[in-house]
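Asker: Multiple structures are listed underneath, in structure tokens.
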Structure I
């Protein structure tokens with residue numbers, strides 16, 4: 001991967017290199033089979049930036065958190081910062097990777113929550129991948145080719161064109177994702193839901209109840225639940241539970257921390273409460289889940 005690397009425990013995190021082309025550019029693209037030191041390994045690793053993989057050859061599967069994604073032509077995989085990735089390859093994999101920092105779009109649109117408009121990012125309930133038709137895949141590859149050509153011939157106004165191409169790519173992908181997952185495809189979503197999702201990403205380990213977020217959002221419980229049901233198909237409390245379980249699963253898979261340590265890290269009052277909560281949602285105890293994966 002063309003990025004810096006840091007480690008926390010046994011987990012490597014890859015960071016974006018903004019000045020790779022001699023000037024700041026918060027977007028990059030490349031053929032994954034040609035990117036030097038690209039991590040195709042089975043060991044868990046994370047990215048601190050956004051990444052979209054367009055697989056056009058190879059077989060095997062890809063783990064993104066606890067989702068197993070088949071690798072074949074037409075597969076598209078979405079990684080948000082902090083997701084845990086693993087490759088399990090049978091035949092060599094090839095395709096494009098489009099990766100970017102959040103500020104490449106957020107600063108331009110003057111909206112720090114802009115990327116929450118797209119259903120496939122910061123997703124922990126529905127799939128983090130797509131499998132599209134050959135015609136759709138060809139459309140996405142053609143946009144990738146235009147992004148790649150522009151980066152190879154950077155000009156003073158290239159960032160504007162690249163931002164437009166990335167936005168086009170994200171909107172088209174969002175339409176495909178919404179269609180496959182029975183979601184609303186319009187990128188307009190009520191700003192209070194954006195704010196809730198953003199707060200949940202930051203505070204899920206310390207804020208376990210809806211009331212904790214209501215105080216930050218200054219909305220009523222009925223209003224927040226109405227928005228969550230409308231756009232996410234579940235209640236606000238269910239969203240909190242899904243995020244907590246997603247993080248608990250990640251820690252059980254990617255670390256050797258004891259179940260007790262994970263319980264306290266997620267701010268459960270004692271391990272028995274964590275065990276009951278985990279089993280009530282997944283049907284497995286934390287230890288059974290760890291053994292299974």
Structure II
């Protein structure tokens with residue numbers, strides 16, 4: 001694990017992406033960390049025991065992403081923030097789009113998180129994880145739980161692929177792994193990382209299931225629960241019936257459209273909602289719909 005005991009020199013730059021390229025390509029520094037992944041404003045770099053911190057002067061000390069707009073994040077991926085205010089910094093939900101097909105300019109890395117999952121909405125994305133064997137493809141409906149600090153890398157993507165990523169806390173560091181190579185020689189499918197296990201949920205293995213349990217509740221010892229729900233036309237959905245005992249439920253519509261039963265608000269494909277404990281709101285499908293819901 002990377003660790004730096006001294007306070008690095010801070011250098012302010014106008015364009016963080018260009019500055020990282022300059023320092024790594026021309027000045028032989030290596031990238032150690034960026035924050036946050038969805039719209040980086042700071043990076044840590046090192047060279048021969050020297051450490052520097054680059055900060056974007058345009059960030060004005062903020063790590064919030066403009067709500068609803070697409071921004072360029074880590075490895076050239078496009079990010080869209082799905083939760084206004086990010087629940088006070090508790091949770092980030094990012095809609096991520098890979099606009100270019102082929103090899104993804106990613107590197108082996110890990111995240112300083114309490115919780116993180118990826119749900120594939122469309123396309124196909126090739127990934128590899130520490131201790132999980134050979135690289136594999138995430139297909140629509142598939143999801144993975146990335147336990148804290150598991151090493152991983154995005155390798156390849158079809159053009160236009162999209163995922164939804166949930167992370168806690170909302171702002172967290174992404175560290176580059178320079179020593180571990182993937183795939184690792186040893187398999188460790190049951191290894192725990194801060195009390196959590198890796199999960200790969202394959203949608204094709206659950207074809208026809210109205211409710212798909214992703215296995216994330218068991219793998220996180222109940223810290224979080226993620227389910228995939230299919231609704232027929234006119235069918236109501238009560239989040240806290242599906243995810244009982246949770247304080248907060250996040251939902252993302254992957255197919256179709258639902259409406260809130262207390263009014264005219266409609267949540268269409270590609271849109272999200274947040275509900276809190278005590279709410280008795282029902283969401284009713286206006287057409288055959290599918291949504292992924294996560295409870296915390």
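Bear in mind that the values in this text are calculations on the coordinates, not laboratory data. Just so you know, these numbers come straight off a predicted model, no measurement behind them. Cβ atoms are built from the backbone, for glycine too; each structure is taken alone.
Asker: Thinking of I, II, which structure, once P(r) over Cα pairs in 5 Å bins from 0, in percent, for residues 119-246 alone is computed, gives back 2, 9, 17, 20, 22, 16, 8, 4, 2, 1, 0?
Answerer: Values: I: 2, 9, 17, 17, 15, 12, 12, 8, 6, 2, 0; II: 2, 9, 17, 20, 22, 16, 8, 4, 2, 1, 0.
Traced to structure II.
Asker: Among the shown structures I, II, from which was the value 4.8 of distance in nm of label points 7 Å out along Cα→Cβ at positions 143 and 271 calculated? Let's see the in-between values first.
Answerer: On the way: I: 4.8; II: 2.1.
Only one of I, II returns 4.8 for distance in nm of label points 7 Å out along Cα→Cβ at positions 143 and 271, namely I.
Asker: Can you say which of I, II returns 19.7, 64 when Rg and Dmax of the Cα atoms in Å is computed? Numbers along the way, then the final one.
Answerer: Details: I: 19.5, 59; II: 19.7, 64.
The read-out was computed on structure II.
Asker: Could you figure out which one of I, II the value -1500 for helix-only ellipticity at 222 nm (-39500 (n - 2.57) for each DSSP H run of 4 or more, over all residues; to 500) was computed from?
Answerer: Values: I: -13500; II: -1500.
This figure was derived from II.
Asker: Computing distance in nm of label points 7 Å out along Cα→Cβ at positions 215 and 263 for each of I, II, which one ends up highest? Before the final figure, lay out each step's value.
Answerer: Details: I: 2.5; II: 4.0.
Going through I, II one by one, distance in nm of label points 7 Å out along Cα→Cβ at positions 215 and 263 is largest in II.
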